[in-house]
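Several structures are given next for inspection.
Readers should treat all values here as calculations from the given coordinates under stated rules, not as data from a laboratory. Predicted model only: the values in this text are computed from it and were never measured. Cβ atoms are built from the backbone, for glycine too; each structure is taken alone.
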Structure I
Amino acid sequence: MLSSLRANGQRLGVCTSKLRSNAVNILEHFELIHYFELVSGPATPQPKSQQLQELRATGTIREDALMIGDRAVDLQAARSNSLRNAGVLWGYGDREELEAEGPTHLFASPEELTERLQR
């Protein structure tokens, strides 16, 4: 999925509640870091909505960015920053949790997400 999206010209980033250094270590360990232009994680605990607000304020992400997440907090953070959002059903959250947030999109598989974003 990541390879296909990058090959299609999609800009990819990570916005996580984990400390940035931990997120980078995980992405490097699994040899995924090269897919992402941005890895955003707080230096100290911070709400994800505040992270997105700062990324928008600095122009790091644009108003047409799509926040993709597997938990309600991801969709809530996107909505509070007027960003489109997509829930994914292969993470920690379940369909009920994600549907309750009224996501712009809800994807059941990486293939479905890839197909939709490549249109």
Structure II
Amino acid sequence: MSRIASLRTITFIFLICAITLFGILLYSFQKEYIKRHTVLYDGALFTPEFVVIHLGDPVIIKNSSQKPMEIAVGRHENHKTLSGFQEKIINPKEEYAFTPQERGIFDLHDHFNPKKFGYIIIDK
């Protein structure tokens, strides 16, 4: 093998290692700063009632009640849209995960029990 071929092989291996290391560091960085937030709904209360998250953090709504719920944003009859969120029926002991894509303060409610609220505050 010529000296130039050996240098090309070493350079190629070095680049592959550098790209792999960069990918691992990037994954670790994202994993450290992206936090999942879980909100429980027991049929009467959202726990925690107020959730403050960073834009892009995933939110999980868990239905810990014995009845289905329909998660919605905004006050009943005046539902709002929230980019990244879709109204959804969540059966007992199931969950719905979404990632909000806009900033603001949003009410959450169970469409089947619209007098109970939780709140998501999305900042940064």
Structure III
Amino acid sequence: MKVAIPTLGMRGLDDEVFPHFGRAPTFTVVNLETGEVKVVPNMSEHMGGFGKPPEQLAELGVSAVITSNLGPRAIEMFRSFGIEVYVGAYGKVRDAVELFRRDSLQKASLQSACREHRQ
């Protein structure tokens, strides 16, 4: 299973969880079975590229996203790709992955979505 976390840079497991999902400069993808870590730049339209982050992460074979929070449109788009979203992550990537493994994160819902993105 591959999980993706929005991050600030290229430090892999030692990077910080970026607080604004769509504007994260990078996504750190962790394969929970193999331990492989891959950092990819956010190439979405938010960063001057094309498409949306859920499309980019679906192409990478991600099964779940771990983030601090995100808006309802992103939640819906991830659902359309069959990608689960978990919120409440903070700290370093390795901490967020451990919270996920311990089932300590909340599954995202439209009710728990970021209030700033409710237009």
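Of the structures labelled I, II, III, which one yields -0.39, -0.58 when log10 I(q)/I(0) by the Debye sum over Cα atoms at q = 0.09, 0.13 Å⁻¹ is computed from its coordinates? Answer for the origin of the read-out: II.
Here helix-only ellipticity at 222 nm (-39500 (n - 2.57) for each DSSP H run of 4 or more, over all residues; to 500) was calculated and came to -9000; which of the structures I, II, III was it taken from? The correct label is II.
Largest in distance in nm of label points 7 Å out along Cα→Cβ at positions 57 and 89 among the labelled structures I, II, III is structure I.
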